[in-house]
Structure 1
Amino acid sequence: MATRVVIVRHGESTFNVQERVQGQLNDISLLTEKGEAMALNVGDAIADIPFDAAYCSPLKRAHRTAELVLTKTIAKPALQVDDLIKEVYLVAWEGLTFKEVQDGYPEQYQQWRKEPHLLTMQTAEGKDFRPIHDLQDRAATFWQKVLPQHKDQTILIVGHSGINRALINSAIGLGPDAYQRFDQGNCGISILNFTGGFGDPVQIESLNLTAHMGHPIPKPRHDQAIRLLLVRHGETQWNREGRFQGQIDIPLNDNGRVQASQAGTFLKDVAIDAAVTSSMARPKETAELILKHHPGVELKTTEILWEISHGLWEGKLEKEIEAEYPGLLQEWQAHPEKVQMPEGENLDDVWQRAVEGWDGIVKAAKPGTTTLVVAHDAINKAILCYLAGLGPQSFWNFKQGNGAVSVIDYNHGPEEKPMLRALNITVHLGGVLDKTAAGAL
């Protein structure tokens, strides 16, 4: 069992439209008519999830979003307001347009964009205040307070861009320096699965889902951004059976081909300029089915993105592995970075080639283009850990469903850190929850 947490950002506000910093301002930043419609769309998307509790920020744009969401859900728990999940407090900037901030506070603005964890402001009392550190502390305190109350339950949280990022970062062990790493768009839906309390392992099931608002993936923030779509191959029969397949070249099964075709339909209106796939059969066929809607795109193949070699585990079920290698499978599930696969690879081997392959693809991409990358569960997880600033010990923090799509943008060139715009999108396969096979790698 796990505690499932559905995190939603408020709908479009008047200050969003005016491109103003809203922070903790309340009465003058309200939902627009479009923002209210967006909140209702969220409610429709998560209507069947059996919520046991619901929390929201006291700021009106978040509180109103939560109220509207709950009008649509089958489960209607009492809405609990919590000051800990207010938006980031940006002191003197609040109410200003982003252009006014950029012009009036040029050095601080650049720090906010590149190193927000170092940003220090002066309060009205003349005291130094670090907004992102305060935000992260509040997020951690919220988890410590709330999670023990909802063991093995499902809870809804409606907050803001900043606090939602801090909630996600603190949950998976990232600090304030990672503030800009994960995107949270208006009414985007993210889902976390906690195995225990704060500090115990957490899985990001999905991040910043937006299809319920009429666009399958988040729109690029910059015309010259380098965008990559990271996809896991469709289901194989061994995924369905729970067999470790690794580098045995198992093809897609019928359901896997359907999943790949559904991913293709989901992405058919998304401009794709280039495509790279692992040369193994299952990702290659997945990529080919997606590219049926993009006939002019050349598909390049590479061995560097092959799945992890499980060595002597390949072809076996978990019970067979446990019988032959007692305790090693449990170690793989608890401390994957410490395990050497019998006559196969370790996670560091996979990490090195996944990062090398990914960085090569990014460097080859031109500004303003989108590249499709299709690979495997372990490869994709290693890439996402790397992009998030996490190490191999965090391998299980990211879920990668068969046929799932993730979106990564390099908004300021390949030399700067990317933003993970959306992760493990599986809505094209049957709803916001990932219902794909929980098969072996």
Structure 2
Amino acid sequence: MKKLFRAVFLVVATGVIIVSGIVSGCQSNHSDKQMAQDQFIRVQGQDLIAPNGEKFFIRGTNLGNWLNPEGYMLNFRRVNSARFINEMFCELVGPDCTDEFWKAFKDHYITREDIRFIGQTGSNTVRLPFHYKLFTDEDYMGMTTAQDGFSRIDSLVNWCKEAGLYIILDMHDAPGGQTGDNIDDSYGYPWLFESEASQKRYCDIWKKIAGRYKNEPVILGYDLLNEPIAPYFENQDELNDQLNTIYKIAVAAIREVDNNHIILLGGAQWNGNFRPLTDSKFDDRIMYTCHRYGGNPTPEAIQNFIAFRDSMNLPMYMGEIGHNTNEWMAEFCKTMEENNIGWTFWPYKKMNGSSFVSITPPENWDVIVRFSEAPRSSYKEIREARPDQSISRKAMTDFIEACKFKNNVIQKEYIRALGLHAAE
């Protein structure tokens, strides 16, 4: 099946179409547009349909932390978003060392070896959370005017073709912030919904991404906003009312350059509230994405997602789920499969398990953790809390080695709980 999957990506300039293992010449009445669309996963009612005409059920994982660092996956608690982590590292070892750390982090945290391993588990999809700054000239993860978002995605596309995996591109951190919490690396409020400048940048970035990958069938679709509008704001209802509009302007921008890919729309309040999404007819390649952590692993516990999916007659996909016992995850996977809700578990890799593979903290990483938790609200406090820089720098260098796939610990029981394969 994987050989067939890879084959459909080879439909390019040869003038042949490979479908279900059968090679046929191009029909004279088969338009270029139709040929292009035949290479892509498409929506058919509540199902996704693969290029070979078979139903496609998403199973896989999230490449979280790679292009949008989150503190808890590095054992940090107080510094829980990318800019806080970066600031802490700069106070710890200086900006130059911090920049070099981030460049090495991006080079080694996710590699071809990781993607090959994910494919070997029987997964068929990875979701890639990314920060919008990777497509701007803003300071982010060690770079400014020469950001490398496209080169990182280009590499992932090539690796996933080799491994037989599809990709969902997820804007996890939008201009201005779409969530208003650490999750979107924002300033504590979803300014995207009130800023025309941020909305324009959001649309421009999606259009730029879609323009580059419009003819790339390994990309399953575009997840426009991760977990919009946290439930902490007094004007939550007003913000929710704007969600349809924010989605529609991005869809319109994407469709100027790309009519091939599916577009994924998440509910408000942690991708859990779909009541604001009242219009399902403004585009013909839409699916929905929900998230859920905890609760009962039963159909009754996700009845709101099922009911919404049924009312719209469009696919529903669980973009994030995880951080639970193996028994819970096994039961919930069964629940999702029985109710036709594909999934990507969160995350693929982090420190200390509850993931496909785990990173063993290097020697003296606890020194960095203690500094991250120390009071640092003044320069005096920073100086008093700062440990020996040589120790910190070595711990950061050692982390880069520890995060490489060859040094990770494969969480076999976790993987098997998802109904996937983990070799002995």
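FYI, it's all coordinate maths here, none of it is from the lab. This structure is a prediction, so every number in the text was calculated from the model and none was measured. Cβ atoms are built from the backbone, for glycine too; each structure is taken alone.
Odds and ends about this structure:
- Comparison of 1, 2 by volume of the Cα convex hull per residue in Å³, for residues 128-247 alone - largest value held by: 1
- Each of the structures 1, 2 was assessed by distance in nm of label points 7 Å out along Cα→Cβ at positions 80 and 160; the largest value belongs to 2.
- Taking distance in nm of label points 7 Å out along Cα→Cβ at positions 136 and 416 as the criterion, the highest value among 1, 2 goes to 2.
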